[in-house]
Structure P
Amino acid sequence: MFKIIMIKYGELTTKKANRKFFIETLTRNIERVLENYSVKITKDRVRMYIEFNERDLNGVLASLKKVFGLHGIVVATRVNNNIDDIKMCVLDSIKNLNANTFKVETKRADKSFPIQSMEFNNVIGGLILKNTNLKVDVHNPDLTVHIEIRPEGTFVYTNEIRGIGGYPVGIQGKGLLMLSGGIDSPVAGYLALKRGVDLECLYFDSPPHTSQEAKNKVIDLANIINEYSGHIKVNVVPFTKIQEEIYKNVPDSYIITIMRRMMYRIATKVCQKNKLKVIINGESIGQVASQTLTSMIAINSVTNMPVIRPVACMDKLEIIDIAKQINTYETSILPYEDCCTIFLPKHPVINPEVEKCIKYEKSFDFESLIDEAINNIEVIKDLNTKSNDEFSELL
């Protein structure tokens, strides 16, 4: 009889030919987040088991709660498939619990076990009634005693921690998250990770118009969403020259549209250079002028990369709720402006015409500016530290 963490895969069990690949990816992700703990991981097609030191339980559970691909996390007691051992384990598991009513749920995956599930529910229910003051309530019990009888052993538990679901990060390859300092893009990154897309980030830095604090804010946001990945790096694009040329040569109402088209061109080239499969951003339909459907058409026309907008059909309050859940909200609302807000016109066009965009872009040599910007990208891999610029300021 010993404690063990049992992992339920959830959505992964809907897969057939790819299930083995998904589970192997999930195992690597779990090994990564638990690398500082002494654990032993075993797995099969429907369950994963993690043996651990009991002193590490809280830390291990906290780490597992941020791993995509987990439907349920259970701290169970494992015993042999012996009726007397199971009875002893059940009574031991419930003896110190605060409850008045209970029910028993048995899953008999090991068909060689001599008693069927419903009958065993009655056996264990009678045992509990005889040895405790608990009463049966099959509809709304204070306590549910779960018994899973599997070929590898019987697992008894009374509580299940809900995992964050989704697919293991990395099964879909990598995408490029256009990460600003706002509320929406970190949430978009989180939701992309949930569907198995690992991330690199792209941030457009425009000093001296944007501050070092704005850049550090984005790095902090990347650090938070990296807790769900572990592989994220940030590509910082020097955007000042491009932005100033747009401001000098483009009519006020089209500044944001042209700026976004330049960003998409750069994102496309970074994807091609780094072999990334998709562009991801935090655009939400109608939220600002550049996010009307007409604006999206005009802006999107400069790229042939697929673009995913995970929060496109959410309202702001829904996005904020997720931002608070994943702890990006308080960082996102810090008052440091990014390059999308510093040159914001009073009346941006909400129905831009592609022909006009092309016309205005001919007024300056944006292609050489884009090449220059890409050639001077700063790549931040160690997200737990700020950039070299901040270190220099401290000297």
Structure Q
Amino acid sequence: METHKELTIGLFGFGTVGEGLYRILQQTDSLKAKVKKVCIKHPDKKRNAPAELFTTDRNVLLFDEKINVIVEVIDNADEAFEIIRTAFRNGKAVVSASKKMIAEHLPEILQLQLETGLPFLCEAAACASIPVIRNLEEYYDNDLLHAIKAIVNGSTNFILTKMFEDKLEFNEALLLAQQLGFAESNPALDIEGYDAVNKWVILLNHAYGIVEHPDNVLFTGIQNIQLSDAAVAKEKNYDIKLVAQAQKLQNGKVAAFVLPQFVNHEDHLAFVKNEYNGVVIETGFADKQFFYGKGAGSFPTASAVLSDISALRYDYHYEYKKLYHHKPSELTTDFYVRTYISFDKISKVPKDDFEWIEEWHGGQERNYFIGTIHFEKLVKSDWWMQPGVSLILAPEAIIENIEIRLLKKRSLELAGVI
């Protein structure tokens, strides 16, 4: 194969990211990549590009033999999957930014890559401008990757930053995020954690070889966090962040979830403010690496798509080493987590489910305690997602079985029982 493959692109979507990519490609002649056709939904909308570039018929792109790369940056997950499936079957490489589509169709996408031998690159679907997928693929061996934790949703991070730094109520911070274009007009996908868990499913695959549907990864967003929770965090010298995390346990299995968490001020993720994303990777011997960058927006996302397009010139493929060359890791729910629970009525909280409660505070309108619970009990219930209840993980929240026995023994010793 020639060193610099010429790329002729069929682009699906000309919104924020699609137009951003088109502009960038016009300024990077050295790439030898040009957009031949763009498929759009609304032909009457005024666009800053020649009219002959656009079509509403996707087959014009998918069945054009001169187009060898399909780039899709659309919102509809089902449509996006149909596009990439047809593209693969017509011998075209694919670049995608659709995290929901990838997360929900991961097994089929992996199968299509095996059957066709064609590349599928999706750096923009995880953390926009941060090159985390390629690093997980190329740099970190499965056996040495101890843990990965990240802020992967810029909208929720912006809202939490405003609640902390400007003491805004949740709804005020959300409105500001919408006004500045960091949150959708229907912000549920961001604030309730759906966007974050979709990204996390993609990263779990590249980090540990885990192929899992987002429905099977425990998550919530920041919708129940109150200003009073932010006040408690400040008292304890913490920030609150929506943290996606995965950690390899001593039995070799992986604990993974997306939940709000108290973060120490010296933690790398405490430095991630506003609409930025951050990823901390912890390995067996190299300690921690920290990746930081913009997680949303026209040019940051388009730059990640551009990076994938650039890699296709050299026929770059994800090798999925953790999945195909190692024994893939398995998810587990058999561990404990240390949590902060705030509530307006104690009747909403099954306090007997907790192994122990170490701190309890009662107030006029809102109460809270800090306690340790088996993770499986959170998986099998939803009381902690109900209005009026807020669950936030403590820093270093995961406790393995062996540790909990020691902690129980120690607490009994201190109480003079043994």
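To which of P, Q does the computed value 24.2 (mean count of other Cβ atoms within 10 Å over residues 238-245) belong?
Numbers: P: 19.2; Q: 24.2.
Attributed to the structure labelled Q.
Among candidates P, Q, the computation of Rg and Dmax of the Cα atoms in Å that gave 26.6, 87 used structure P. Tell me which structure, out of P, Q, gives 16.4 once mean count of other Cβ atoms within 10 Å over residues 206-213 is calculated. Only structure P yields this read-out.
Here helix-only ellipticity at 222 nm (-39500 (n - 2.57) for each DSSP H run of 4 or more, over all residues; to 500) was calculated and came to -10000; which of the structures P, Q was it taken from?
On the way: P: -12000; Q: -10000.
Going through each structure in turn, the value belongs to Q.
Given a value of 4.4 for distance in nm of label points 7 Å out along Cα→Cβ at positions 22 and 358, calculated from one of P, Q, which structure does it belong to?
Working: P: 4.4; Q: 5.6.
Matching structure: P.
With respect to mean count of other Cβ atoms within 10 Å over residues 270-277, the largest value across structures P, Q is given by Q.
Since every read-out is calculated from the coordinates, none of them should be taken as a lab result. Bear in mind the structure is a predicted one, so any value in this text is a computation, not a measurement. Cβ atoms are built from the backbone, for glycine too; each structure is taken alone.
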